[in-house]
Structure 1
Amino acid sequence: MGQPHSREGERSGLPPGQRLQRGWPVTHYGPVPRFKPERWEFRVFGATASGDKHCWTHAEFTALPYATVVADLHCVAKFSMLGVEWGGVSARDLLDLAPPAPEATHVMVWAEYGYSANLRLEDFRSSRTVFATHRDGELLTAEHGFPLRLVVPQLYAWKGPKWVRGVEYMTADRRGFWEERGYHNLGDPWREQRYSYQEEPGEGPEL
């Protein structure tokens, strides 16, 4: 089932300032949302190639091709989980199904309660970026993001929201929830891009 495991471009070991984590701590802001499958919808909107919005019900989204990625998860709270198998829908497959306009440069990933995280389109397009429904072959729990969380292994984990509901294609960068509150706009763990005061010119919109 699914596509081959991929670790394309992944750097091995722990990024600076990180420690190896045994187990999977629950970390999130706000309450755990209640999943209502009959009301759940995933949307792709904004600067789409067609100009139209694309929508999937929960049943339709989970019927999309299943991909697996073996990749690490690095939390800005300084713990890392190595060699985790994530399963779900590849971001590349979503881009093929709902392509962005040529002028799109960034995406905003939207989740429950209006939570958001911005990404460069190149990070979103990585073969290792996945809308995860499973971890190590098991469905995610609600506390860990069921029914859908984004995993972007090359960035800190806040760039991969839990309880994702949609993606907005953008023609210019815009800060997401934590990026507006002092987190780094790019979030590369290997460069320890944790906080906005560390940003170099051109690495993010004005605060």
Structure 2
Amino acid sequence: MNFPSKLIEDAVTEISRLPGIGKKTALRLALHLLKQNEAHTEALSLALTRMRQEIKYCQTCHNISDEEQCSICKSPRRDSGLICVVEDIRDVLAIENTNQFNGKYHVLGGVISPIHGIGPEDLTIESLLERVIESVENAPVREVILALSATMEGDTTSFYLAKRLKEKGIMVSTIARGIPVGGELEFTDEVTLGRSILTRINYNSE
């Protein structure tokens, strides 16, 4: 692709690094921004810079937050005795959009994947176990829901977590398999995901 300006080319190159955006789409976005009022472009640039520099991760659940503890963990209306374990921050957003879950979360930051060199020590598993042992806000954890994608890596992680948690005497359940095997949680429609949370089943790691 030939560019009339090195500045445009640089902008297109950076925009095309975003997931799902090719060079043509990146060019359209760059030209769109070029046509906008300068204040609009500066506001976008400032928002992205502030997000990158100031975003925090909740010290309790590892969700994204503006403060040391996220709004979900701080909320007295959420059930502290119910923890939903997810792979990624996007999964928290997906479940929240169903309006079917009133507990709290724990973001693992990935799944166990030996082929990619990711082991239990690379995830926030020990932090989860500490939460279960110490309890959350003095409320004992009654149940941990494993809401991981129905993939080989997700199942491996669920098996590992269930074994570790049951050693602590914690009830472990998993979301119902209305979600297709091999499917990613974030791409599941909200109705199916919501029903999977409500119809969760006891997790058997035997």
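No value in this document is a laboratory result; all are computed from the given coordinates. Being a predicted model, the structure only gives us computed values, none of them experimental. Cβ atoms are built from the backbone, for glycine too; each structure is taken alone.
On mean count of other Cβ atoms within 10 Å over residues 74-81, which of the structures labelled 1, 2 is highest? Write down the numbers at each step before the final one.
On the way: 1: 18.2; 2: 13.1.
Going through 1, 2 one by one, mean count of other Cβ atoms within 10 Å over residues 74-81 peaks for structure 1.
Quick one: helix-only ellipticity at 222 nm (-39500 (n - 2.57) for each DSSP H run of 4 or more, over all residues; to 500) came out at -1500 when computed from one of 1, 2, so which one is it? Before the final figure, lay out each step's value.
On the way: 1: -1500; 2: -12500.
Source structure: 1.
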Candidates 1, 2; distance in nm of label points 7 Å out along Cα→Cβ at positions 58 and 146 computed = 2.1; producing structure is 2
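Thinking only about mean count of other Cβ atoms within 10 Å over residues 50-57, which of 1, 2 has the largest value?
1
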5.0 is what came out when mean projected area of the Cα convex hull in nm², for residues 122-185 alone was calculated for one structure; which of 1, 2 is it?
1
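Give the label, chosen from 1, 2, of the structure having the highest value of distance in nm of label points 7 Å out along Cα→Cβ at positions 18 and 194. Could the numbers behind the result be given before it?
Numbers: 1: 1.4; 2: 2.9.
That would be structure 2.
Consider the structures 1, 2: one of them gives 10 for percent of Cα pairs over 32 Å apart as calculated from the coordinates. Say which. Don't skip to the end; give the middle numbers.
Details: 1: 10; 2: 31.
Label of the source structure: 1.
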Top of 1, 2 by relative contact order in percent (Cα under 8 Å, 6 or more apart), largest first:
1
